[in-house]
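Readers should treat all values here as calculations from the given coordinates under stated rules, not as data from a laboratory. Quantities reported herein were computed from a predicted structural model and do not represent experimental measurements. Cβ atoms are built from the backbone, for glycine too; each structure is taken alone.
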Structure 1
């Protein structure tokens with residue numbers, strides 16, 4: 001599956017018609033979304049608030065990612081949506097809010113017992129499965145799942161190659177893992193092992209990048225960080 005596949009097909013068009021300006025706005029929003037995720041992680045790490053996954057967090061992350069790009073930034077899709085090059089049939093728009101609540105409930109119910117990688121994989125897959133927005137579902141799922149991963153661990157993960165950044169650089173394995181989970185769910189027994197294994201490798205790569213940075217006397221962290 002190529003990086004150009006598995007895109008939302010909805011009636012909502014971008015608010016920006018110039019492709020260069022659209023790309024610039026997407027880049028700016030990506031930086032802002034990364035900062036917002038770090039703020040959420042720090043709130044949990046500092047103990048400013050106990051961890052609780054809420055639909056409002058997801059909506060806020062989507063609003064930041066799609067600000068100036070979509071009329072529906074930070075709100076659920078008003079109609080049905082299809083995913084190109086995917087066999088998955090998304091839920092109706094009327095079912096979205098309830099399914100998002102169930103996703104958050106699952107994380108909270110499993111938070112004490114489940115591994116950080118499982119919770120991360122579940123949120124990443126389930127949000128894509130629900131597809132609550134006309135556009136920006138993937139970037140929001142990766143941002144929210146990364147927050148859940150760090151919240152479960154209780155600290156910001158080090159490394160200059162974050163899991164979401166690795167996915168953005170090569171989406172094919174990510175798409176394949178989502179499709180595998182979709183097919184298992186359709187068969188009646190959810191299996192997130194492909195996605196968990198992908199995230200396991202990417203977590204190792206992220207931590208290795210931190211080690212390499214720490215071992216390089218000439219390292220100077222430059223550039224803006226993004227989650228997508």
Structure 2
């Protein structure tokens with residue numbers, strides 16, 4: 001299969017990666033969430049969108065709560081609104097599955113290609129510093145990254161524009177020299193609006209926001225994206 005080279009003004013100097021769903025497979029977490037919600041997959045989807053929604057509610061309201069706390073709180077909300085009994089302890093225990101996720105099959109090869117091509121790789125997540133480190137260690141991909149960034153250190157959630165600008169400053173680099181690789185339409189939208197280059201991993205069920213700026217690269221797995229960037 002022929003893969004075209006990256007067609008942008010200039011190649012990025014630093015590549016930032018979202019973690020959950022982009023690098024790590026969320027299926028085991030989704031299964032545990034759905035099980036707690038009576039086996040209703042639609043409620044599992046509602047929980048994930050609610051977690052993202054309330055992370056932004058906190059940001060807009062000038063508040064910060066650990067992503068895990070927001071996840072547990074919104075799981076309780078979804079359960080309660082659907083008359084499903086769920087204790088706070090059960091909600092927290094269910095969310096712990098996020099710390100033991102496997103990487104998608106092509107991730108290690110893709111990261112190795114970019115690392116060998118000389119790129120600086122940075123993980124960049126809404127999860128806490130502690131959670132990201134545990135996740136990357138469990139998945140066996142920590143060594144591919146030069147830096148690990150969490151929005152916890154800034155106190156606002158992606159896709160707030162300030163978060164991307166902050167990440168660029170942390171790396172002492174211009175926004176235009178940054179590239180975000182993510183499997184979420186809202187994440188690549190925010191990064192593009194902040195002046196970053198973007199690559200969208202079109203994982204099953206993930207869609208781009210039609211009103212946002214089109215990403216520089218769109219592929220259905222990370223390996224294809226890595227090859228385009230490295231060539």
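Consider the structures 1, 2: one of them gives -13500 for helix-only ellipticity at 222 nm (-39500 (n - 2.57) for each DSSP H run of 4 or more, over all residues; to 500) as calculated from the coordinates. Say which. The read-out comes from structure 2. Looking across 1, 2, the calculation of mean count of other Cβ atoms within 10 Å over residues 21-28 that yields 20.2 traces back to 2. Which one of 1, 2 has mean count of other Cβ atoms within 10 Å over residues 45-52, as calculated from the coordinates, equal to 10.8? So the calculation was done on 1.
Comparing FRET efficiency 1/(1 + (r/R0)^6) of positions 93 and 165 (r between Cβ atoms, R0 = 41 Å, to 0.05) across structures 1, 2, the highest figure is found for 1.
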